[in-house]
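Below you'll find the structures, each written out as structure tokens.
What follows draws every value from the coordinates through simple rules; no lab data is involved. Keep in mind that what you see is a predicted model, and the values were worked out from it rather than measured. Cβ atoms are built from the backbone, for glycine too; each structure is taken alone.
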Structure I
Amino acid sequence: MTTQVHRWSSDSYEPQVALAAWKQYFSDHFHEIEMEFRQGVAPFRVRNEQHALGNLIVNFTEAGGGRVLRTRAHIAASRKRDFVLFQPRTGLARFRIDGAALTVGPGECVLVNTGEPYELECTIGTTAIALNLPGEWLKRWLPRAEICPSQFDQADSWNKALCALVSSLHPVSIEQVAFSGAALAESIATLIALAAGPEAQGGEPPLFDTLVGGLRASLHETDLSPAKVAERHHISTRTLYYAFASAGTTFREELMRLRLERAGELLSTPGLSEAPILEIATRCGFVDPSHFARRFRDHFGHSPLRFRRLNQGARCGNASSVRPSANVTRT
């Protein structure tokens, strides 16, 4: 998987303007803050490497000691209401959120709601990873994200799984992931929701979301039917049909959409660049190759082979990635 990478370093600026330049960069790319640098023997220094990962922006940061403050005035001046999942790699991070003081050590995570004031103070020589999560996107998994517990230590099993996944993220490991950045981003969001608990999750997910989740996990099965899926979820077929109709679609339309999107994802995966098109079709539950090719072209505007070549070109910087055609109706 190839990601968009942007690097920023205080080394590119004169010492007297480096702090102001970093503050401006931070405010432009994330959210407005006040920033203080603890004067000492070492000069102010920051390095940041940014990767786009689906809907997430992943930042790997090295910085000296300093203090970040987001006030209600900053919040009132901004319409963005995003979240940041922050994990120190070395050093300590001391937060003040909702009046509570939190000390976050290496390997632990804290979820910061940028729609509320917060204060962050880092010790000298801190390295960290910060994942910027769009608020509306995160709420697909966590409808009540604003009441999510701030700190995730490694005591609880889901907390531990979330912290471990974030710890595994490095510039090299992101590039080596053998599936799309969107899939990895969704895995992170799912673990945040599981670690947050039922209250922040907003209770049981809607039946439609549950059914779609079950379909995603079963796309390799060629004989999926409304009756079979309804039986697995212990509901009647009529209830299943009603759940899809209430979401403005049908069982067959949604199943076809999911199969085709999974095929597009697999055809965009570098590790599967040599896999036969027939194998991709089979993995997505298609029995007839010609039927697969026809539906794929209707959805994406290209044949599966052409789609793969265009996406390989995009990874090499020669073309834009291919998305479903704007002129194609929902399959």
Structure II
Amino acid sequence: MIHRSRKAALALTLLVFIAVAAYSASVSSGADPLKVVYVQGLTGNPFYTTVTCGAQAAAKTANVNFSFQGPGEWSVEKQTTIVNAIVASKPNAIMISAADPKAMIIPLKAAKDAGIKVIMIDGDLADKSIAITNIQSDNVLGGRLGGARLAKLMGGKGSVIALDNEPGIPLTEDRIKGFKQAISKFPGIKFLGVKYTHNQTASAANIVSTTASSNADLKGVFSAETNNSEGAITGVREAKKIGKVFIVGYDTSDPIVAALRKGTMGGAVVQYPYGEGKLGIASAVAAAAGGSVPRNQSAPFVIATKQNVNTPKVQRFIYSTKCK
């Protein structure tokens, strides 16, 4: 099932075309190449890798000088250090998947004050005056669709938990919000609350294994991020509850796709990070050319299942571990 894909894809393609055409004309007239840096939320994460791949492809077409950096762990302190160094190098634009919507305000305000365009990828800052745009999918809708998928797998009965990294992150709180809205329509489903894993796969596995072993009525797990989905898969297997406890989560990785194909994971809400990367470059180019950029831009997503994960329509959304 594909959601908002045709309209969003057409809008993305149009913006990329217009922005690249305008920028290519400026380069031909002797302007210096645009310098854009993407700061990943976490290196090695398939979502951020795929954003990078999309940005690289768009940058090559537009003759943009593109590079990327990121911390090896989910860390505001380390991401801040990276941003501070980038600001000192004076790029034209910074694309960033912020580790925290409040804590990253200070370093990104410094970027703005230095005349650097700030483009948010997959999550806005609490201070919306800093970035020129935020590019992300509709997380409430995604959570709602994920919740509906999980409720169907559970037969509308049983207990369910949700896994999230940390409290207070608007992006994932929206996913949980949509999930809760969906399961609230099923009186037979009991929500046991949100469990926080600090983005640790091992922690997610332990929570799911322990909960499944101690609660015979547990039938569902909703995971808001990649590492939590991978951990949930391990936890269900360790508890020997495959086929009895269903998992629906956000994003993909090689283990998640393998679990979808085997049926050990019941569904995944798959965003379009490749398109978000392209749109980020297009936004930087449009801003450099003096054009207007929408403050909020959406990206499409799909619900991947065992039945559709190998189809071409879903495969174009699956995340990459390296750029082609």
Structure III
Amino acid sequence: MDIQQLLHDIRENIGRVLIGKKETVDLLLVALLSRGHVLVEDVPGVGKTTLAQAFARSLDLSFQRIQFTPDVLPSDITGYNVFQMKSGDMAFHPGAVMSQIILADEINRSSPKTQSSLLEAMEERQVTVDGITYPLPQPFMVLATQNPIEYTGTFPLPEAQLDRFLMRVTMGYPTHSEELAILSRHLDPPAVTDLKPVADRQAVQDLQAAAAQIHVSGAVMEYITQLAEKTRHHESIALGISPRGSIALMRAARALACLKGRNFVLPDDVQQLVHPVLLHRLVLRPEAALHARSTIILMNEIIRSVPVPAVL
């Protein structure tokens, strides 16, 4: 299998319905290769749902879109048991999460109880209903979207939920030329539903296996550890990076190296992924917010304070 050609085909396929956003698409591919989940956070109308749908349709995997609204129940997500009158037994009805690619649309509009129904699925790739555990189909990935601006009728994701996402990415507004191209394309817009898959289940699993073989040197692991430790002892940070966050950064760096056609991780890979992988895991102290200090500013200070190792 030509890994670089396959990754190129996925990018090109998504580009048929989504103009620009190459960096965001690459981050989604990094998450796919490292078996992670992604929270896409941005204002309405910039293409969050289109990106998630195009990404899912480019892979020949089962897909389910869940519209997270206040009336969605945990059983709608995980499934439930129904008594069968004829047999006298309980029959399990699978919930919406029993698919390989899940689009959790506007995830912060559902209650915390419903949000938490995804915790086991995202971490352990299984759901438990009435004491019985059901494995999820593999590969499994959650793409969640949310609007960070509108707070009416929303429930902010708790730290435990955010920590299950490998990374949080933003779309951003298009450039002038990109928006002109978007307007031209929407004179006769191509439908996302018309996209054909360019990778199947076996290809995805082969990509994930290739990423898992990428070499991580002791120096790079030391670099990741020092970055995490700095966040735990910073005076402006109340909740630093946990070992789960360090592992996520290492996994993502391996996937990015694979994406770039290398069989080893460089410190540059780590630095490129620090913001999308770590920022949503940090909680600042109230006094930091009073002084208008953001997680981006603090993380950049930490990056500059840690010596970059020489990797041969």
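The table that follows gives values for the structure above.
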quantity	calculated
For 0.00 (FRET efficiency 1/(1 + (r/R0)^6) of positions 195 and 235 (r between Cβ atoms, R0 = 25 Å, to 0.05), calculated) the corresponding structure among I, II, III	III
Which entry (I, II, III) yields the derived value 35, 60, 5 for P(r) over Cα pairs in 10 Å bins from 0, in percent, for residues 227-266 alone	II
Ranking I, II, III by distance in nm of label points 7 Å out along Cα→Cβ at positions 91 and 251, the structure that comes out highest	I
Read-out distance in nm of label points 7 Å out along Cα→Cβ at positions 59 and 299, computed value 3.6, structure in I, II, III	I
